[in-house]
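Multiple structures follow.
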Structure P
Amino acid sequence: MKIISTKTKLRKYFIYIDQDITEKFPVFLMKNFSNTEKIVLVTNDKIINIYEKKVKDLLKKINIEHKIIVIKDGEKYKSLESTEYIFSKLVKFNVHRNDAVIAFGGGVIGDLTGFVASTYSRGTKFIQYPTTVISQVDSSVGGKVAVNYKTVKNMIGSFYQPHMVIIDPMLLHTLDKKQVINGLAEIVKYGIVFDKKILEIIRKNTNLNNNDRVLSLVKSKIFEKIIFKCCTIKARVVEKDEFDNGYRNLLNFGHTIGHCIENASNLEDINHGQAVSMGMIAAIDISISMGLAKKQLKEDTIEVYKRLELPYIIPKLDVEKIMNALKYDKKFTSKINKFILIKGVNKPLFCYNIDNDIITESIKNNMESY
């Protein structure tokens with residue numbers, strides 16, 4: 001078992017990573033949450049269809065009064081309406097601050113449940129139990145919790161660190177190829193921005209002649225090492241800048257334009273991982289246009305993308321709509337834009353007041369039909 005200790009201003013917590021840690025979860029919960037009287041597990045309809053028996057058996061073993069709340073699957077359900085629905089269930093179940101709320105699912109479930117936990121009774125105990133690639137390597141760690149406002153991504157939220165994170169790589173084995181690919185862009189981000197060894201692991205463990213290489217990678221023992229590396233990096237970044245005032249912004253490489261691409265597709269047609277994948281290529285193009293990086297960086301990145309079957313061409317969208325969405329980026333002020341760009345692998349930097357023409361050109365350069 002791999003254990004990462006994370007100490008923030010809000011609280012110290014542990015990230016546990018192990019194959020089949022799910023079977024040990026009742027012991028972990030009873031040991032760490034001895035005064036908890038009720039447990040609420042939040043998940044979505046797609047996940048419960050796969051894991052209903054396992055989840056119910058685990059909750060029975062804990063032998064604490066419990067309830068399962070199910071919402072519909074999809075980014076559009078990370079909303080204030082879903083928040084209110086969960087609140088109503090918590091009130092009816094008479095949940096108190098010493099009780100535990102568990103997010104059992106991907107990034108949407110983690111963000112939504114975390115936001116609920118941070119605001120209900122001014123903060124209940126919160127456990128992240130990620131079941132997707134993107135949530136295991138990134139979103140379950142760090143305490144950013146939020147919901148979308150209409151089509152504006154993560155507009156309403158807070159910082160609320162989990163009390164515990166449980167990561168079972170075996171849960172990834174039920175994901176289909178599309179779901180796996182959705183999370184791989186975040187891994188590439190960690191490799192480009194923080195640790196090039198992650199990119200080397202990807203190259204060594206993916207064979208372009210193997211059509212099932214992506215699923216094979218996720219099911220391999222080496223993938224647990226990748227999860228551990230990504231979570232360790234994020235934990236250390238969060239310790240330095242818990243409330244995203246500066247250094248932590250580096251984690252948003254590719255996300256600035258990526259979120260705008262999601263918004264332009266109305267949070268439906270393009271998922272988060274695809275959008276970040278495209279956003280990183282656009283950010284690299286901006287870096288090249290400004291003379292910060294060499295063209296070879298883009299070529300090398302696309303080579304890794306091809307190994308992971310990540311998209312690097314933006315579907316034909318309204319470029320103006322993408323640009324208009326930039327004003328909602330939380331790193332921006334009313335007068336200053338802020339991008340995380342790259343000089344080379346593991347050489348990120350902050351850039352301010354980039355000309356809109358350069359940003360627009362980077363989007364068009366990588367958009368279908370332009």
Structure Q
Amino acid sequence: MKRILVTGGSGFIGSNFLNLAVGRFPKWTFINVDKLTYAGNPLSTQSLNAATNYSFERVDICDETAVREVFLKFDPHWVIHFAAESHVDRSIFGPRDFLETNVMGTLTLLEACRGQWSSFDDRLFYHVSTDEVYGSLGAEGLFHETTAYDPSSPYSASKAASDHLVRAYYRTYGLPVKISNCSNNYGPYQFPEKLIPLMILNALEGRPLPVYGTGENVRDWLYVEDHCEAILMVADKGKIGQTYNIGGRAEKKNIDVVTAVCDAVAKATKRDPGDIRSLITFVKDRPGHDFRYAIDSSKVEKELGWRPRVTFASGIAETVDWYLNHRDWVDGIRTGEYKKWIEVNYGQRGQSR
């Protein structure tokens with residue numbers, strides 16, 4: 001009979017987590033706390049509104065009073081903390097929002113836990129983070145849980161700071177915490193500014209497919225549902241105070257990811273792959289663009305028995321199919337209609353029922 005407070009549950013990974021967990025654990029109560037910024041979309045969890053073990057609170061995690069009210073109301077056993085500003089390009093042009101949400105928002109939640117929990121028994125603060133905190137790899141090697149932090153962008157620096165803050169609360173106050181650092185996620189409900197959904201939608205519409213530099217930068221790709229399964233496993237069986245790296249063991253050059261998307265779109269729409277590949281356009285590289293990320297997931301694999309189940313090829317095919325079959329979700333974002341829907345149904349602050 002756990003009460004699980006999920007921050008950022010209307011975002012990409014958070015909504016996938018809730019869509020997976022709410023039905024699987026009907027005796028657990030899930031509270032989705034989300035500010036509903038531009039990338040937070042309640043349509044991503046709309047199917048959960050009829051569930052008796054799910055509720056929504058429109059709250060900014062930087063608002064100490066509002067966060068304290070939520071903690072008093074629900075007294076959560078676990079906090080699964082997804083909420084973050086997460087787009088590297090946006091952080092380069094507007095870093096302040098990233099520092100405020102990712103650092104001060106995390107601090108607000110940690111303080112709420114420390115103030116609310118008279119006992120730490122059966123309590124958990126789970127901090128979901130990124131492999132970008134480790135910086136850039138050369139042509140060889142992997143990120144381990146012990147790899148020194150070396151962030152390159154304001155986004156990754158803000159996530160590195162929040163990771164350190166969470167560890168400090170464990171070491172200073174004994175707050176029961178766990179941290180996981182994941183590789184690049186992809187799959188349903190991802191906001192179209194990110195690489196894979198942007199390529200899918202542009203390919204469908206015959207628009208240019210912009211690729212930074214020469215497309216040689218390498219990322220490890222993780223299907224979002226595999227990531228959510230890992231989070232559940234770490235939350236349940238992982239050790240307090242520990243960090244777990246979660247990767248898909250699917251390293252790909254950016255140009256290879258884009259061509260894979262082109263081919264998957266071509267297959268799904270019965271078009272010529274060459275016609276879609278011709279849309280690829282190389283653009284000026286991003287400042288401070290890390291060359292390569294690659295995660296060693298052996299700790300979570302050996303200790304907890306987790307393995308990624310979705311291959312990159314099948315995951316891309318499923319993702320393309322999802323965006324093809326959910327044009328209403330995509331169009332709601334493209335037109336801004338989802339923002340109007342938010343205000344009609346939630347107002348400036350509100351609940352799902």
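Please treat every number below as a calculation from the coordinates, not as lab data. Please read all numbers here as calculations on a predicted model, not as lab measurements. Cβ atoms are built from the backbone, for glycine too; each structure is taken alone.
Below is a table of values for the structure above.
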read-out	value
Among P, Q, which structure scores highest (criterion: distance in nm of label points 7 Å out along Cα→Cβ at positions 61 and 285)	P
Answer label among P, Q for the case where mean count of other Cβ atoms within 10 Å over residues 173-180, calculated from the coordinates, equals 20.4	Q
Computed 15 for relative contact order in percent (Cα under 8 Å, 6 or more apart) - originating structure among P, Q	P
Comparison of P, Q - label where mean count of other Cβ atoms within 10 Å over residues 13-20 is highest	Q
Source structure (of P, Q) for distance in nm of label points 7 Å out along Cα→Cβ at positions 165 and 309, computed value 3.5	Q
Structure responsible for 13.6, with mean count of other Cβ atoms within 10 Å over residues 5-12 calculated and labels P, Q on offer	P
